[in-house]
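Enquirer: What follows is a set of structures to go through.
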Structure I
């Protein structure tokens, strides 16, 4: 039987399909968290894909208890520096920034990155005491240095990371970490599920066939074949937004949910295949092995956040072998 139709290739939920505004994606939603205070996200850099062999621990899976081979992604995670603290209050149900405290004990490259750098650690911490009753959310200004991930990029990447837990304890944690480094294993552990936020691989300006999966018209069409047959009727007298149109494809900010961490390795060289990873090279820092693939190109910043829709807890898988290029 020949199919007369197929689902559309593009999703209207992502309109307008424009380029991401920044390479380091902003976290738009912080899931609720109860427990000891800790940062709810971590910034890393994508290194590449591997094929990983591990014991499947997924309940009711056909391969439960057996060794399986699946694609995985290495994310290099050098330590983040807590360069500052941001506290927010509430105004008509919306968050309102109350103040920022910048540490003076940070590398010079971070000072050059942030315009109008004015460290106000001493007076800022004193002012925080008077604002305790108004604070509803505490965030850390985390700075990742690509140099620590053996990248040639000199400019550090800045990300606001919410501190989970009760507000008072979160504030104490943020103050204790001000100017210090935060490691990835303080935030996540093997077996945890994370949401990956990244900017996808860019494909430039594309036509409707590649962008929306429009069927190529017959050979005898006079005004082109890789076009839409009609962009609308006489009424309404405008082109509806549902009509496929050419435009930007790729380089979009996207979130992928529930990626499982298989392994956190302190020596990235153990996971580097012979000859290095394509377009990245040898891993020289702490890294995280994430199950499946994630968006973006090698060396692109990746934000790993606690899951917004966490699945049931699963036993930590036992990784038996890794290192084959996927």
Structure II
């Protein structure tokens, strides 16, 4: 049974939002720069890129604190530019990571295990809904006239793979890995993976990517069309700058085509909410052996953090 909007807000506030979370700290009034514990955003005016770097101080996954800051960042941008008489000073919103070797290793498995062992349905649902708050709005580019970009310089696993799929452009360096390992502990990626993949690669390939649990290379992702630009190590950010220069005259066309794709293969928030309900039901029924396997991957997340 789905939680009401009021219940979700209450549980997010109590369980997901950190008690000591810092408020938005703009660096320059009226511009999108922002400094938060888990996200630093910097406008590069000459290229028209707003770089949003995930800091990963705890572990390189979507911790409750990171999602909280991600939502604050999105709200900051919509406050500044989400009205008719405002024009963003950037064309590309580019997501990067400070953690060496990891863009994002997915949902916070440590939090999942804790909530599942407690049978805390409300807390688990609140986490998942906060995740799709952030992912769905990124998928819609915050309804701003910008393109979203995943700049992948490290592995994108589980929820990191899901988050990557919400972007209009994906640039990935050779040597990075991608995968959806949830099936290995009898779960599935429940925050949009199937919805995004089916629209990108069709039902058969979407099922294979979710159900085989394999790790795949950036080259394989490029062949599938899920990585748009495959580049050598150290070249991802400069590649986006080059795209911004070379596509400047065609930007309105690129932007319109992104909106066309979202309209033709329309994805509703209700679809994501319904899948989350199924994910929560399945997660709460995992066995102790399933949770122990999840804990193994959680320890890997804990070893990855910003240097």
Structure III
């Protein structure tokens, strides 16, 4: 949609806004808009815009537990400030599960609990909790999971290994929080600035980094569950796990500092992980390990490799985000 720049009175340029957009946002005479002046464009937003705010009501009649959980999480990620769940005689059995999920989510407090209805309020200030802090917290948790996994393998400490799986839930909680924050940042330049994001084009990259961190935590949990009882031959995982954890440390540092040199180092470490996984597989096949343990340990080696691949994904995103955005062709004023 093109608009011609005009001058009225003095030398200040003016630009008209589409009538349909003005009416859709309820901007009357004398209404204010917020201008977000960026390097190559100006983003115009209504002053009172609250994207994703308001109440989301879920009628749980006929739903399964999984379906209800997915609806609640979807409302949370979409940015709603209030989530209400209504039950009937058949779905009331899901109430305890719904309450447990709401208590699981970060910054959510149940404010009303009646017989057939539960309402929760999201108490979250983006300015007090920048999204980069959430990402840093997730990265620290994942680092701890991998570190305890290595120590548990080296010391044959089954209890320490079991604790790795338990911490994956905390990663999930922060993952949902980070996605909610990034969705809000993508929808509003003002909210993006509150969360420490200078350019909204970086939101997609950060979203992919967060997803990779969550998947690494999933694979660390899978390994810990597979070897929780320390099956025969589990020591053969140690080499591949050490290489994957070391690679993760480099990828994490590259993401938090947006360091391209560190990101390139991640790719150079991939062959070391591949060799360690291949060596572990070869030694497993040549061992006297029983078939059941052999399959379990082989799956754990595959998880080590998958961790390495997600580290490469994180490094690739850093490199892509570091590239300069090409200048747009001139000819039409960007507003």
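Enquirer: Of the structures I, II, III, report the one carrying the highest value of Cα Rg over 2.2 N^0.38 Å, for residues 71-254 alone.
Expert: For this comparison of Cα Rg over 2.2 N^0.38 Å, for residues 71-254 alone, the top structure is I.
Enquirer: I've got another one for you. Quick one: Kirkwood radius over Cα pairs in Å came out at 23.2 when computed from one of I, II, III, so which one is it?
Expert: Computed on structure III.
Enquirer: A value of -2500 was derived for helix-only ellipticity at 222 nm (-39500 (n - 2.57) for each DSSP H run of 4 or more, over all residues; to 500); which structure in I, II, III was it taken from?
Expert: Source structure: I.
Enquirer: While we're on this one: When you work out relative contact order in percent (Cα under 8 Å, 6 or more apart) for each of the structures I, II, III, which one comes out largest?
Expert: Going through I, II, III one by one, relative contact order in percent (Cα under 8 Å, 6 or more apart) is largest in I.
Enquirer: To which of I, II, III does the computed value 12.5 (mean count of other Cβ atoms within 10 Å over residues 55-62) belong?
Expert: I
No value in this document is a laboratory result; all are computed from the given coordinates. In this text the structure is predicted, and so the values were computed from the model without any measurement. Cβ atoms are built from the backbone, for glycine too; each structure is taken alone.
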